[in-house]
Structure formats: structure tokens, C-alpha cells
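As C-alpha cells, here come the structures.
Values in this text are rule-based calculations from the coordinates and carry no lab data. Keep in mind that what you see is a predicted model, and the values were worked out from it rather than measured. Cβ atoms are built from the backbone, for glycine too; each structure is taken alone.
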Structure 1
Amino acid sequence: MDSDYLSVVYDPGQRPYTEYPKQLCHYLFQSAGLKPGMKMLEPGCGRGEFLANFQDLGLDVCGVDISKNAKEFASNFPVHVCDVENEALPFEDNTFDVIYSKSFIEHLYYPERYLAEAYRVLKPGGTLITLVPDWESNYKIYFDDFTHRTPFTKVALFDAYKMFGFNNSRVYKFRQLPIVWKYPFINYFCSVISPFIPVRTKTKFLRWSRELMLIGIGIKTKDK
């Protein structure tokens with residue numbers, strides 16, 4: 001991935017800052033059973049919006065990104081420059097309680113290298129949280145982002161977790177609509193209208209009704 005990715009794809013003029021990272025972090029903090037004081041790593045941390053909000057929730061956070069520009073966005077936590085596909089993560093074994101990534105793993109040619117490294121640097125009993133676009137609902141626009149490399153389905157992500165030693169895993173489809181998290185019955189309405197929503201619609205509610213994410217949550221096998 002080009003080191004200019006942040007400046008091109010995440011240009012604030014095109015993707016302004018919103019309250020969404022804060023809302024998502026609160027949701028994941030509760031649903032993944034996170035606790036203050038846990039040590040978290042985010043590969044592909046980008047502008048650091050999620051790490052900043054996890055830090056506000058009491059986590060001890062750290063980031064990794066291929067872009068050297070990522071450091072400019074992190075004032076209160078460390079960010080390491082690392083090409084995850086071609087370099088080992090710059091941490092000792094069994095360092096982190098949580099590894100979180102969003103819209104990251106699909107950019108890798110060899111996600112298995114990342115999964116092996118994630119397992120290595122997680123503590124026994126640590127949690128791997130992965131958010132990735134759902135291929136089944138995004139295939140028509142998946143490669144609008146030409147840096148996308150590897151599609152994932154619910155089955156593929158679950159099997160990947162299992163193959164790399166993550167137990168008690170759960171993978172589920174997820175709408176990026178905070179109102180749906182609060183009122184789950186709205187999912188039924190979104191499911192009904194989604195086949196009729198135009199591809200590449202600019203209306204956020206309609207877009208996120210149609211384009212789903214996957215959330216994978218798994219636990220590193222504890223040492224015996």
C-alpha cells in the first residue's frame with residue numbers, strides 16, 4: 001500500500017471527522033467485553049480516531065501503520081511505522097490484551113502473515129477484533145478502492161480465526177448505523193430496502209443499509 005494512502009483516501013475534505021468512531025468504540029467496548037487498563041494495538045491505525053476514543057475509555061493504546069504520516073495524527077499515544085505484510089510487528093511476544101482493526105485486513109495480499117503476528121503478540125487469553133467489509137454485500141463496489149486485495153465472507157473470516165488458533169470465535173454481519181445498534185428491529189427494515197438501493201448511493205443511511213461489515217471476535221488460546 002502506498003504511503004500516500006492517508007493523504008489521498010482520508011483527505012479531511014473527502015472524509016471529514018465525525019462522531020462515528022466514538023460511537024463504534026463504545027459499542028465494541030461493551031460487546032467485546034473490554035475493560036479499562038487493557039493494552040490495545042491497532043494495525044492500520046490511520047488518523048488514529050479509533051485509538052483516541054479507545055484511550056478515552058481507559059485503554060492503553062498503541063498503533064501501527066505503513067504510512068509515516070500516521071504519526072502526525074497521534075499526539076497522546078505511540079504509533080510505529082511498519083509494513084505488516086513484510087515485517088514482523090515491532091513488539092515482544094504476549095504484549096497486548098486486544099488487537100483491533102477496521103478496514104485493514106482486506107488491504108493485505110497475505111492476511112495470514114498478519115494473523116500469525118497478531119497471535120504472537122497477543123497475550124494468552126487476549127482478544128482479536130477484526131472489522132472487514134462483507135464481500136457478499138459489497139462485491140459490486142469492493143474494488144472501487146484499488147488498494148483492496150483480499151475479499152472476506154463470514155465463512156472465510158471464521159475459518160481464518162480457527163486456522164490461526166483463535167477460539168470461542170464469533171463472526172457476524174454488522175450495519176454501520178448506530179441507530180440499528182440501539183434499536184435492532186430496524187435491521188429488518190434495512191434488509192427489506194437494501195436490494196432496491198442504488199450502488200454507490202451518497203445517502204449514508206441507505207448506503208450503510210446495503211453495505212455490511214463483518215465483525216470477528218476471537219480469543220487466543222491460553223497457555224496450559
Structure 2
Amino acid sequence: MNTTTIAPEERPEEIRQQPALLRGIAMVISYLFHPVFIPVIMTALLTQLLPASFSGLRPQQTGFLLIQVAYITAFFPLLVVLLLKGLGFVDSVYLKDSKERIIPLMATMIFYFWAYWVFRNDRAMSAPLIVKSVFLANFWSLIALFMINIFFKISMHATAMGGLLGMMIVILAISPVNMALPLFAAIFAAGLVGTARMILKAHHLNELWTGYGLGILSQVAAYWYLS
């Protein structure tokens with residue numbers, strides 16, 4: 001769910017040794033599954049996988065919910081990064097240095113909490129419990145990621161994909177319909193993203209596993225807390 005680098009960060013000479021086509025595919029995957037887009041993807045999946053949970057919403061309300069998610073969790077974080085770049089606070093929109101990520105991460109934390117607060121308190125919208133738990137979990141995971149990043153690097157891509165996996169685990173537990181296939185698809189997507197980050201030499205394996213674990217734990221804990 002965030003504003004993390006999607007460009008190679010380490011050992012550029014090793015990256016160049018990878019076949020150009022492979023690097024290109026890995027870069028495309030990193031863009032498509034960038035953490036800033038994951039909350040929108042998660043919400044869209046919820047509307048499709050748990051239609052009964054959204055039965056109280058009219059189609060227009062469901063569409064408005066997706067729009068709300070997009071501008072709170074994607075548009076505003078991206079705007080913050082662009083403003084920081086324009087004002088000279090960061091050298092690159094890729095945020096390669098961990099210090100450059102401090103302000104964007106703090107801003108994104110505020111936006112994620114805003115999303116959770118809106119869906120929790122907007123009685124007209126009546127967002128399902130799973131939506132509220134997903135955004136509370138995203139907020140929690142971002143706080144944890146921010147704190148962990150002070151001591152050692154952790155993959156934001158993996159944390160976001162771990163959140164997607166955690167959401168699928170919750171859906172598997174609460175849905176009367178067999179959700180094994182969507183869960184396997186999410187596992188495949190998470191592995192694909194992790195492989196892409198390894199190809200680009202953006203992270204070590206332990207940084208990916210830490211991110212996956214953090215994302216999964218946050219989703220399961222948030223749903224348990226709210227329910």
C-alpha cells in the first residue's frame with residue numbers, strides 16, 4: 001500500500017548483467033504492482049470476491065468507494081512525492097535513499113488512517129467490516145514498516161503484497177465460497193513481485209520475507225481486532 005522506489009537501488013553493474021528483456025519484464029511488474037496501487041486493487045478484489053458484503057450498497061456507491069480509495073491512497077501520496085521533488089526536498093521520485101522516504105511515509109500514514117476513519121464513520125457509505133479491517137491493517141503495516149526501516153531496510157513491495165495475501169487468508173476464513181483459487185493466484189502474484197525485485201537487485205531475500213510477514217500479520221490482526 002505506498003511511495004517506494006521502483007527503480008534498481010543496488011549494484012547497478014550486477015543489474016546490467018541480467019538479460020535486457022528480463023530486466024524490462026521485472027520493471028513492468030514492479031510498476032504494475034507498485035505499493036501505491038495495491039489498496040485500490042485490494043478494494044476492487046473485495047467487491048468481486050465478496051459481493052454479499054456489498055449488497056447494502058448501490059452500484060453507484062460501490063463505484064464511489066473505489067474512487068475514494070484511489071484518490072486517498074494513490075493520488076495524494078503521489079502528489080506529495082511530486083511536490084517534494086519540485087521543492088527540492090528529494091533528489092528523485094524513486095526515493096532511493098531511506099531518509100528521503102521519511103516524509104512520504106509519514107504523509108501516507110496520514111492518508112491511510114484517513115481512509116480507515118472515513119470508512120469506519122461514514123454511515124451513509126456503510127462500508128463492510130472487511131473494508132475497514134483492510135485499511136486499518138494497511139495503516140498498521142505502514143507504521144511498523146516506518147519503524148523497522150529505521151534499523152534495516154524492508155521491501156515495501158513485499159509488504160504490500162503480503163497485505164494482499166493476508167486479505168485473501170481472511171476472505172478464505174470468512175467466505176462460504178471456496179476461495180482457494182484466488183488465494184493461489186495471490187500467492188503467485190506475490191512471488192512474481194518478489195522475483196522481480198530480486199532480478200532488479202532492489203532487495204535481499206530477508207527483506208522480502210520480512211515484508212511478506214508484516215503484511216500478512218497486519219491483515220489478520222486487524223480483522224481479528226475489529227471483529
- prompt: Hey, Rg and Dmax of the Cα atoms in Å derived from one of 1, 2 reads 17.3, 55; which structure?
  reply: 2
- prompt: Thinking of 1, 2, which structure, once distance in nm of label points 7 Å out along Cα→Cβ at positions 26 and 178 is computed, gives back 3.7?
  reply: 2
query: Once mean count of other Cβ atoms within 10 Å over residues 130-137 is calculated for every structure in 1, 2, which label goes with the largest value?
result: 2
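Where is relative contact order in percent (Cα under 8 Å, 6 or more apart) largest, in which of 1, 2?
Details: 1: 18; 2: 29.
Biggest value here belongs to 2.
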- prompt: For structures 1, 2, which has the highest computed value of mean count of other Cβ atoms within 10 Å over residues 82-89?
  reply: 1
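Can you say which of 1, 2 returns -8500 when helix-only ellipticity at 222 nm (-39500 (n - 2.57) for each DSSP H run of 4 or more, over all residues; to 500) is computed? Let's see the in-between values first.
On the way: 1: -8500; 2: -22500.
Corresponding structure: 1.
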